[in-house]
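Listed next: structures, encoded as structure tokens.
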Structure I
Amino acid sequence: MNDSTRSAFESAKRGAGVLLTSALGALFVMVVLLGVMWGVEIVDYMLNGTLDRQFGIVGWEPDGLLGIFFAPFLHVGFGHLMANSLPLLVLGFLAALRGIGKFLGATAVIVVLGGFGTWFTSPDTITVGASGLVFGYFGYVVGRGVFDRRLLDIAIAVGVGIAYYSILWGLLPNQQGISWQGHLFGLLAGVVAAWLLRRKRPATPYGPSDPA
């Protein structure tokens, strides 16, 4: 094995190790997040849905703004939580692959912007559920492929688009009992997060003879 081949092998080995470490960290974070949601839902079930009423997003109510930070952890029953769990695990895992720090930043943007958009467009309505996060992570992963343009991110974005494009039907405002507002603003917030957290490229200086 010559030096160039050995160097390429070592580089690939290091890259695989970094990716594996990132994958394990992303999986751990998502398992913990889902565990918290299931724990909260068990408590809410024992309290007959009291947490939903007290800590959901209540549109146009100043006190309901507090629900922006709690609503993603609350669900209307175990069926609602089960429907969100698998897509949240998959999309959240893919969103966290590029680092926990960026993932937490993206999550904060999705929760705050998506939650405020839901509050502003849902008067006299209580909204709970992690579907805003699901749509947000979808928008973030796809947007990351567009803005960062790294091969892995593009491949993930294409795969997610193919596998989960059907969730976009949830943006239609004709489904009783489903917050299309939460879906829409979660998706938009995810794209905004991808843009805000995009990879910064060094500026290319122009020489004297370079075109402007």
Structure II
Amino acid sequence: MAEPALEAVGLRRRFPHPSGDVEVLRGLELRVAAGELVTVSGRSGSGKSALLALLCGFDSPDSGSVLLDGVPIAGAPPWHTCAVLPQALGLANELTIAENVALPLRLRSDIPKPSAKDIHARVSDLLEELGIGDLGERYPLEVSFGQQQRVALARAVSGRPRVLLTDEPTAHLDAGSTPRVLRLLRRCAEEGAAVIVATHDDEVHRIADRRVRLLDGVLS
């Protein structure tokens, strides 16, 4: 396997509970290379979302570390480095759908800002690819939750991140929309991103390069 783009080393995370602290992750190890799509399965409550929160820097482990290209992260990395599709989508309701998807491109500061024409083209292409090309001028609360989920995925990939983390990306989609999402996830990996998908969906597992299972706080 190539050198990992994303690496979790000895991650431990416990959460308080009235009957005593619950250790959700117990020294977890994970390595994902650039260009690899890895799915994480496990029963509800097994810690999949907790793992993604640690990998993207939204949360901190009790011990262990997360490395991007061999460098430990400290807080959430820039969106173009590590982008996230969380279950709580976090769309900006005051922005149109197109403006939400464009946001990572407009905020990026490590390269010259793309032109308005290039941003428009990138946003339009992604919305069309996900079957929501006619929704760009609407606001998030004016569309269904499944459509919002696709908007959040378009926002996550718009800046071509080095690492893409997605939490149940097909959970609220109809049968016609799921293949569009799967093709986009697969293409992100083929273009060089390290893609990690937490999912219960067998269709997602089928497009993965590798599937790991989260059980009793460790991956197998």
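Values quoted throughout were computed directly from the atomic coordinates according to the rules given, and no laboratory measurement underlies them. Nothing here was measured: the structure is a model prediction, and the numbers come from that model. Cβ atoms are built from the backbone, for glycine too; each structure is taken alone.
What to note about this one:
- Identity of the structure behind 31 (criterion: relative contact order in percent (Cα under 8 Å, 6 or more apart), calculated), options I, II: II
- Read-out helix-only ellipticity at 222 nm (-39500 (n - 2.57) for each DSSP H run of 4 or more, over all residues; to 500), computed value -8500, structure in I, II: II
- Answer label among I, II for the case where distance in nm of label points 7 Å out along Cα→Cβ at positions 87 and 159, calculated from the coordinates, equals 2.5: II
- Origin of the derived value 10.9, 37 (Rg and Dmax of the Cα atoms in Å, for residues 135-174 alone; candidates I, II): I
- Here FRET efficiency 1/(1 + (r/R0)^6) of positions 31 and 143 (r between Cβ atoms, R0 = 41 Å, to 0.05) was derived from just one of the structures I, II, and that gives 0.95; the source is I.
- Value 166, calculated as volume of the Cα convex hull per residue in Å³, assigned to which of I, II: I
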